[in-house]
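Undergrad: As structure tokens, here come the structures.
Bear in mind these aren't lab numbers, they're just calculated from the coordinates by the rules spelled out. Keep in mind it's a predicted model, so treat the numbers as computed, not measured.
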Structure I
Amino acid sequence: MTWSFDDDRGQHIVTASRPIRVLAYAQAAQTLASLGVPVVGYFGSQHHADSGASVGLDLPFVGSGDSVDEDLVKSLTPDLVVSVTYGGEVYGLSEAVAARIAEAAPILAIGIAGDRTLASVIERFHELAAALGADVQDPATDLTAAPTDPSVRVVALSGGTDTDAYVANPAYWPSLRMLADAGVQFTPTSTAGGWEVVKWDALATKHPADLVLYDQRPNSLGADRLATIPGWSEVPAVRAANVRAWNPEPPLTYAAAESFVSDLARR
């Protein structure tokens, strides 16, 4: 009996039977595995791969971007590849690599950016996991309670380079949009995309935040590097040691979202 699923690029995915060997982008792999879908390996995240760090999955890692071990992919014999997409691309694979992998197994992409709420993204992964035969155990939880005082100004950012900070647009990232919808006051950004590039020496003026959510991925500048950047220490939240870890690529489940909100509320 054939299996089918419509992905968020408008692709109608059809296979001869329900897929049982899934290769997935790191974030999707974490999500699907936590929902009960067997995953045989993962690719990306580039943000971890570039630094040689792991994302905590005890699975074969096949690389990312152009640096994918296609022989290893073939040896894993996937019958479905699951990625995420920000704007129609297969995130985590270069276009050329994705085209070659698609010759062996169809690629399905779930949209996670733009005007999507976190709940809608989670429900899409629930839908996919159920279609893949999982008994999904991830009950919906109320994520509408604001975890911080609404008078507190918040900025989420990633340490890009020694000269530039990348400030996240909360309307673009589902986990941040969830906080904004719940009443968290983010400092305004000047981009419709994911990141506003801000010089470090202008950060305190443009984003005078009382709380910083800082990208915890290994590609983001660490504490030692940040300590050498004068603009970093000028942000009110940094002077007050009010900096919290933020993962822009969390597992897309209610359990992970509730943990994020609860952790933020406790601090």
Structure II
Amino acid sequence: MKEVLHKAYRFSNSWTGTIIIVLFVIFFIAQAFRIPSGSMKDSLLIGDHLFGKKFAYGIPMPHIPFLEMSIMPWSDSLRLADGDKPKRGDIVIFRYPHNPKQHFVKRCVALPGDELFVHDKNLYLHHSEGDDWIKENFKNYETIVFAEKVWVKNPYMKDHPGIHHDDKIINDGHPQMAPLFNMAPIRIDADNYFMMGDNRDHSNDSRFWGAVPYENIEGTPWFIYFSIDDNWEIRWDRVGKTPTDLEAPSHLDLAIKERIKQDKDDHGIY
């Protein structure tokens, strides 16, 4: 046994062993991501560098870092093995359906079988569990009855206070902006998940290009290992924090202050 451990130790210290171990971690355990846009403010900020938990929702197809080349180039599959599925309210890392080489991070707001629509920027969700379940579990939320179904208005804002709207964004009739304000009711197909950014009026998400297939889902943010703002100042208060930690009032207050400062120059959707 001692000889086996000694050989394993020697192998892990070799260049070949180091590369294999690093690739194994990236492929199956954790991968580094950087938040490049403000679509998830105030939950995640531009300049946050985080590790994504790759095994949170099964095992995605491993891709060679930077090249984004599948280790099985003969297969079009983006998933190696199925596992847990995203839950409502989870922050999810996924491959953009129209360009699988690009990673997005958004919040899952609807599961397969759920129905939703947007009216005056507000999200209305009819959970697939049905009216009785909704009435029992959302007693403290505003609900409406529409098309003989119960819909919950903005079901995530109480639990995830980083979700917000931008009062400066108004409906000027521009067709590209229309989904921000109004979207007709839809039902989410099987094995698909509807994603939206917490910075609701500055997010390119499922309102514009549809739900995300399960096979595109890569994982969930684990914790922030580094964070830097526009002035190249390190945000030490965010280092080592999980998304849940960052929703605590003390962290959220700082994020809101930074967002208000940055939003002065924000235009469009990202």
Structure III
Amino acid sequence: MSNMPERKRHLRKIAVIMSLYKNDKVEYVRMAVESILNQSFRDFEFYIQYDGPVREEVDRFLSSLKDDRIVVYRRAENKGLAQSLNDLLAIIMPKGYEYIARMDADDIAEENRFERQLEYLRAHPDLECVGTWAIEITSTGEEYFRKQMPETHEECLRLFRKRDCMIHPTVMFQRSYLEKAGMYALDTFFGEDTMMWAQGFVVGCRMGNVPEYLFRFRLDDHFFDRRRGWKYAKGIWRLRHRVNKMLGFGVVEDGWAIAYAVAKMMPQSVLNMIYKTVR
């Protein structure tokens, strides 16, 4: 249920979607939300879904905000990121927004992120989804790694044979992308973003990345630990093998999927080293 009274709202150019859950910390949420509200391009609505109960201080912070661009929806049950994003898309897609932008609750968007993405989309009208480069930061905000992503559609497809070509919370979709590719997949252990890129490639959507560091992506203290182990390795293989079949990729790409899965079985220190050097 929204925390805003029902009334006729001015339809803005961008709908921003973000999900919150019980582990999100108020200090990170504050930085994430303020980085969106302080964008140089201001013609947007900011839709936030509570994926089950959130921390009291997080709810108190959001409830204290007076910015009428924010719309909050709450539910008692945790259903996962993909379901939360789909619930928001089901609300905003009928409204006719021209663009849909992603945001995560522990990251930080640079002040000119939306402005530069819109400029890039106007300069490249064939693109229907645009991400950005990102500076990865630690839990304390220190720089960890500068992550560059492929700029052109062709480069994105080439990289996607091995791994993801977009940083999910940085992307801005044209509504046509979602009209063609559909909603986020709900039948994966994780990797709803990977499936979204695969769905886009299958239906002929074109994507790219603004070659600028317009985002700070937070790696919390448990980032690597959550992304390793047998269950995660098995999920990686199943996901990438499914994607490879969808796109008509072959044994070479399955080989990359196996290598990716094996890496997730390595000790955390080795995975950390691989993460900083192989990319």
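Undergrad: Comparing Rg/Rh (Cα atoms, Kirkwood Rh) across structures I, II, III, which is largest?
TA: II
Undergrad: A further question follows. One of I, II, III was used to compute helix-only ellipticity at 222 nm (-39500 (n - 2.57) for each DSSP H run of 4 or more, over all residues; to 500), and the answer was -8000. Which one was it?
TA: Derived from I, not from the others.
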